[in-house]
1. Can you rank P, Q by relative contact order in percent (Cα under 8 Å, 6 or more apart) and just name the one with the largest value?
2. Quick one: P(r) over Cα pairs in 20 Å bins from 0, in percent came out at 30, 54, 16, 1 when computed from one of P, Q, so which one is it?
3. For the read-out distance in nm of label points 7 Å out along Cα→Cβ at positions 70 and 118, a value of 3.3 was computed from one structure; give its label from P, Q.
4. Could you tell me which structure in P, Q was used to calculate helix-only ellipticity at 222 nm (-39500 (n - 2.57) for each DSSP H run of 4 or more, over all residues; to 500) as -19500?
5. Have a look at P, Q and say which one yields 0.60 for FRET efficiency 1/(1 + (r/R0)^6) of positions 134 and 166 (r between Cβ atoms, R0 = 30 Å, to 0.05), as calculated.
6. Of the structures labelled P, Q, one was used to calculate mean count of other Cβ atoms within 10 Å over residues 94-101, giving 22.0. Name it.
7. Computing FRET efficiency 1/(1 + (r/R0)^6) of positions 62 and 174 (r between Cβ atoms, R0 = 35 Å, to 0.05) gives 0.50 for which of P, Q?
8. Using mean count of other Cβ atoms within 10 Å over residues 22-29, single out the structure from P, Q with the greatest value.
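We did not get these values from a lab; they are worked out from the coordinates using the rules stated. Not measured: the values here are computed from a predicted model. Cβ atoms are built from the backbone, for glycine too; each structure is taken alone.
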Structure P
Amino acid sequence: MDKVSAELQKRLQSTSRQLLTHALEHALDGTQTENNVLQTIVNMQAALELLSKLYVLRREGWRSIVDPKFHLHTEPDLISAIETGAIKTIPFWKSRELASETLYLNEDDLQLLDTFQNRRNQLMHLGLVSPPKEILNEAIWFLVRIIHQLDWKDSLPVHQQYLSNSLQLFIGGALYKKLMTNSCYIDESVDRAYELYSDVRYCLECGNEALVENEVEDFTCFVCGFQVNADAIGFIDCPACKSTNGIAYDQLNIEFNERIDGKCCRCRKIISVSRCKECGNDFVSAGKCNFCHGSQETPIN
């Protein structure tokens with residue numbers, strides 16, 4: 001990445017993260033006070049504006065978000081302009097338009113975008129009197145349906161983006177716990193997963209029914225942001241709770257072990273898995289191979 005893009009990315013990442021976290025602190029406070037409403041709307045919309053520019057920057061380079069009159073400047077001059085605040089970037093309507101070209105936005109999403117922006121404009125220009133009761137829930141829907149598509153996870157170090165609860169790392173443990181007890185967030189995340197994918201599983205990390213295999217062959221959770229390469233993890237049915245593809249296990253290392261511990265993403269039980277020596281398929285160690293029905297059993301000590 002060139003120095004101009006790196007400098008812009010650093011600033012956009014840091015500030016958008018702070019704005020989003022601050023918005024959630026007020027949205028999840030539990031009471032619809034005037035201050036909570038104001039802080040949620042202003043900070044969530046500001047986070048969206050920066051995240052949309054960051055999203056476009058990563059895909060199309062710094063020229064896509066910087067005013068054309070700066071395009072012929074030298075790299076040192078551009079860095080200086082960024083540091084002094086003299087740099088001019090494209091307006092939000094333009095970054096929204098560019099970002100929308102590769103986002104999934106149905107009619108409800110577009111209406112939510114417009115509604116939230118209108119509330120922010122009304123608040124900033126006229127003040128907001130008697131805000132509707134659902135306004136804090138709107139912010140949660142906004143997080144699930146819009147913000148989660150804008151690659152906030154890329155702000156984390158690479159080693160925290162996979163095999164970890166990335167949302168907790170991004171917003172902090174205390175705020176994450178509040179979010180996980182918010183039924184609006186969980187329900188909307190699960191609904192969104194089912195809206196976009198036909199095959200939805202329970203998440204190995206958070207246990208919610210929101211894990212899907214995305215277009216780049218990663219399993220990713222719509223609730224907690226857990227992500228793992230699809231080649232690295234296997235799934236088989238759980239004999240304890242009868243959930244289909246409930247047990248997740250290390251698919252890369254199972255062939256080197258007599259058995260390997262798996263975990264049911266639904267009932268959370270630890271259950272050993274083995275690879276059949278006859279047909280090469282994987283099965284629960286305490287039983288017989290479901291595929292070739294071979295007679296061998298792997299004893300559990």
Structure Q
Amino acid sequence: MSELPSLLRDLRDERRAHDAELSAVTGDQMELPTSFTFETMMTQRKGEMTGADVRWMFLRRFDHLEEHTIQIEDHLENRFGIIQTQAQRYLAANEVARGDLYAALMGLSDDDLDDEPSDPPGEWSLRTILAHLVNVERSYMQNCLWAVEKFRNGEPFSPMPRGEAPDYPDATLADFVRMLDDARMESNAQLSGLSDQDLRAPTAWMNMNCDVRFRLMRFAMHEREHTAQIRKWRVQTGKPFSEAARLQGMAWQASGRLDAVLVGAPDDVLDRDSGDGEWPVRQIIAHISNAERYFQRVVREALAEAQQPVSA
């Protein structure tokens with residue numbers, strides 16, 4: 001397995017562990033003062049920042065990810081000359097949509113998976129939505145590969161045989177997240193090398209003739225459909241976002257953008273010297289991880305100082 005996707009998955013897993021703790025922060029606790037010290041790698045200057053409350057620390061998670069995503073994007077394009085191919089740009093759009101999906105799941109638990117809206121009846125449960133997303137991700141990838149193989153071999157397109165779609169009745173929310181991550185990593189690994197010519201391969205979607213380019217676009221389109229469905233489901237089942245969940249969701253949206261800019265990047269960019277004293281990509285990713293642990297610690301210390309534990 002490529003090292004870079006694994007590093008990004010480790011970063012996501014660590015953020016999820018932080019989220020489990022931060023989700024218990026209440027609206028009142030958001031206003032507690034912190035001992036946050038602002039420092040940037042641009043100036044190396046440090047200084048006490050007044051007015052940095054717990055809410056600001058939640059917001060800083062997004063800002064910090066955005067800052068270093070832009071830095072990495074600049075490394076790839078302007079210093080290393082790595083420009084995403086057409087296929088990789090479509091896959092990058094999928095990562096942005098995935099960040100929004102993970103944002104929509106903030107604050108939910110295993111207890112929510114099988115709730116179905118009563119009004120209107122017949123709406124899907126969260127389990128059904130997530131199982132469908134996992135299955136469709138895998139199906140779309142397999143259909144793309146099937147169509148490209150036939151195209152490369154000069155064979156006329158014929159539909160790929162359809163298999164059974166499992167519903168994962170015993171899966172936990174963490175299981176679904178892991179399956180979504182694994183399916184996406186496989187999609188990126190299998191599809192990021194498609195050429196512009198491969199994207200012209202004929203295929204079909206919903207009994208409509210199209211090409212692989214359209215199929216790649218459908219990954220993000222489909223995920224946005226069901227992200228909107230999850231947000232509607234939350235309203236229908238009375239599971240609104242807490243302030244903590246909304247702010248945690250912003251970090252996941254920024255995370256999707258980080259994953260997007262690194263789609264298709266080879267592992268050798270991790271340690272490549274930019275030539276102007278900037279950190280290499282591996283060090284930036286490690287810094288993001290260290291910073292998020294720091295943000296977590298600052299919040300924990302603020303709540304402890306106020307004798308308000310982060311979780312009950």
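1. Details: P: 11; Q: 36.
Largest value of relative contact order in percent (Cα under 8 Å, 6 or more apart): Q.
2. On the way: P: 29, 48, 20, 3; Q: 30, 54, 16, 1.
Computed on structure Q.
3. Numbers: P: 3.3; Q: 4.9.
The value was obtained from structure P.
4. It was calculated from structure Q.
5. Answer for the origin of the read-out: P.
6. Only structure Q yields this read-out.
7. On the way: P: 0.50; Q: 0.95.
Answer for the origin of the read-out: P.
8. When mean count of other Cβ atoms within 10 Å over residues 22-29 is computed for each of P, Q, structure P gives the biggest number.
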